[in-house]
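**Q** Structures given as structure tokens follow.
Nothing in this text is a laboratory measurement; each read-out follows from the coordinates by a stated rule. This one's a predicted model, so the numbers in the text were calculated from it and none came from an experiment.
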Structure I
Amino acid sequence: MGNGYREVIYQRCLALEFEKEGLPYEREFEANVYYGENIVGKRRVDFLVQDVISVELKAVVELDNENLNQALNYLEAYRKEVGLLINFGTKKLQFKRLINSKL
């Protein structure tokens, strides 16, 4: 697709790719946010793939700490170990593999 589109366009394209590959996923997956054992809110990640991998998409000029922190917070909120932060907003695709070290 190249850069320059809004994030939702890349979400739709990636969903088609997951389907083509037969990967089970949930788009706009909502989960509880915990403080200890108490639910204090909800967050929504772009994709949860195979109920294991949190995938957060961006379409920004450059990934920054705010984007990284958001993706890491999703891992903690969903109590998942592995995540991906993917940015389609640059000429060259950017991605970061994330690990939840708090598990």
Structure II
Amino acid sequence: MARCGPGFVVLYRWRLHPGTEETFIHAWSRISELMFKERGSLGSRLHRGSDGVWYSYAQWPSAEARDHALAGPPADVQSGDQMAAAVAEKLPEIVLEAVADYLVCAK
């Protein structure tokens, strides 16, 4: 397996309304797929934390690439609306600086 460079990484966090998890996962997946295929994202992952918070991190080639991808129209309005409706609380995003990288790209 090949190593992946960390690029520019952002951590997103949410608390969801009970019962909206599946809708959120589907909508997040659709938007993430479009960001990867059409807007230059290097990929993302979604996690449910043991603390009840949902975490996603996304990699981009640079902060500028992310800004450019988000500056245009929404990737999918319906999925964005579904995500927003599922979110009870959106926590501030965190920019992560990679200082060591031992993840690999699955091919």
Structure III
Amino acid sequence: MRYNLRFLPCVEDDAVAGYSWYEEKAPGCGDDFLRIFYAGLDQIEINPFQYPKVYLEFRRSLLRKFPYATYYKIEGDVVIVFGLFHCARNPQSIRLGLRERDKDDKDIGL
């Protein structure tokens, strides 16, 4: 069974920021970053339970080759992607960001 992926709008901003940073450092590296991000999403879509819960109901999938992680929740047959965060960020700030994004998601009812 494949799960349906849904993204909060801010996830696009997260991905674009990562792409831009890597592309500025080495042309083509931003493309690699996005390719690996999307490959990770394919794995989440196939089996979201393979990745551990790291905070409340949030699960984390680490990107290969890049120090980023995708954070998501499973609700029925839908996987909601909440963020793509750099792993060097303070874990407290990631948790705070996830809580705020979760609240915003409920407020706008996406």
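**Q** Given a value of -16500 for helix-only ellipticity at 222 nm (-39500 (n - 2.57) for each DSSP H run of 4 or more, over all residues; to 500), calculated from one of I, II, III, which structure does it belong to?
**A** Details: I: -9000; II: -11000; III: -16500.
Among I, II, III, the structure yielding -16500 for helix-only ellipticity at 222 nm (-39500 (n - 2.57) for each DSSP H run of 4 or more, over all residues; to 500) is III.
**Q** Given a value of 28 for relative contact order in percent (Cα under 8 Å, 6 or more apart), point me to the structure among I, II, III it was derived from. Spell out each step's value before the answer.
**A** Working: I: 25; II: 49; III: 28.
Considering all the candidates, the number was obtained from III.
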